[in-house]
Structure P
Amino acid sequence: MIQRIQSIYLLVATILLGSIFAYPFAELLSSDGQSFIFSFNGLSIDNEEGMYLLTIPPIILLVLTTLISFVSIFLYKKRVVQMRMNSLNIFLMLGYLGLNYYYILNFSKQLDGVVSYEITAVFPFVAAILTYLAIRAIGKDEALIRSMDRIR
C-alpha cells in the first residue's frame, strides 16, 4: 500500500537511513593535519584503505532502524503493531544519532582535532520526524476504521 501517506513517509525515512551506509557522517582533522572520515562503520584514514577504528554499536543500530523502517511499510494491515514498531524506531534513531555524536566527540578529543559534519549527520533526525508523521497518519487511519466499525 505505497499510496498511503504514511508509507511514503516510511519509504523516505528508509531511503535516508540507507543512504548513511554510502556517505560519510563527519570528517575529523587532527592537530597534525591528518584527515579522518567517520562513516557508519567507524573511523578511517582519508587516503588509506581499511579501518582505523571500528565501531560496532552504531552499525547494529543503523541496520536495525533501517530494517524496522522498511518492514513497517508492509504492516499496513496491523496498524497498532505498525505504530508501536515505529515508536520504538524513533527512540532507536535518536539513540543512533546520540551514539554517533558521542563517538565523534571522543575521537575529536583523542585526536585533538576539529570536526566537520556532513549533511548525512541530520538524516537520522529527519527520518525520526518522518516516522513521527507516519505514526500520526497511521493513528488517523486507525481512528477512521474504528469510527466506521461503530457505524455498522
Structure Q
Amino acid sequence: MIRPATAADAAAICGIYNHYVLGTTVSFEEEAVDAGEMARRIARVTEVHPWLVFEEEGEILGYAYASRWKERSAYRHSVETTVYVKDGSHGKGIGTGLYRELLGILRKDGFHAAMAGISLPNEKSQGLHEKLGFRKVAEFVETGMKFGKWINVGYWEYLF
C-alpha cells in the first residue's frame, strides 16, 4: 500500500535512510538522523509537496518525496525527487511503485520538471530513473567527499 507519510512514520523512515547515511555514498549526510528530525523534515516537505511511504503488513519498506528544486520563484514549477527502499527489499517494484505514484501526483499538481540527483556510480538508481522516463542531463565531478573519497553526482530530469 502506498500512502502519504506522517510524523508517526519518522522512526521507520530513519531505519531505512540511516542505512544509506552510515554505510553508503548514496546520501551525502554523514551522521544518522533521529526520528524527531525526520518528523520535522516530513512536516516541512508536506506543507507543499507529497511524501509517500510504501507499507506492507504494517512495515514501511520505502518512501519517496518531492521538494523544492531551488529557492528563486522562477523554479516554482520544478521539484527535486527522492526515493529510498529498505535494504534487502530491492527488486520488488517498491521504488517503481512509489515513483509512479509520486510522478502522478506531481503531474496532477501542475509541475513541469522533476530532477533527481544520484551519487555515482549507482546502477540501480540510474536504471530506475531511466525506466520511468528520466534522462541524464548533467554530471558534476568530485562534488562531495565521503569515506575519504570524492564522489561524482549526476542529475536526471523528467518533464511532464
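With relative contact order in percent (Cα under 8 Å, 6 or more apart) computed over the structures P, Q, the top value is the one for P, the highest of the group. With helix-only ellipticity at 222 nm (-39500 (n - 2.57) for each DSSP H run of 4 or more, over all residues; to 500) coming out at -22000, pick the structure among P, Q it was computed from. It must be structure P, since only it matches. Once mean count of other Cβ atoms within 10 Å over residues 8-15 is evaluated on every structure in P, Q, the highest one turns out to be P. Of the structures labelled P, Q, which one yields 16.7 when Kirkwood radius over Cα pairs in Å is computed from its coordinates? Computing Kirkwood radius over Cα pairs in Å on every structure in P, Q gives 16.7 only for P.
Any read-out appearing in this document is the output of simple, stated calculations on the displayed coordinates, not a laboratory observation. The structure presented is a predicted model; accordingly, all values stated were derived computationally and were not measured. Cβ atoms are built from the backbone, for glycine too; each structure is taken alone.
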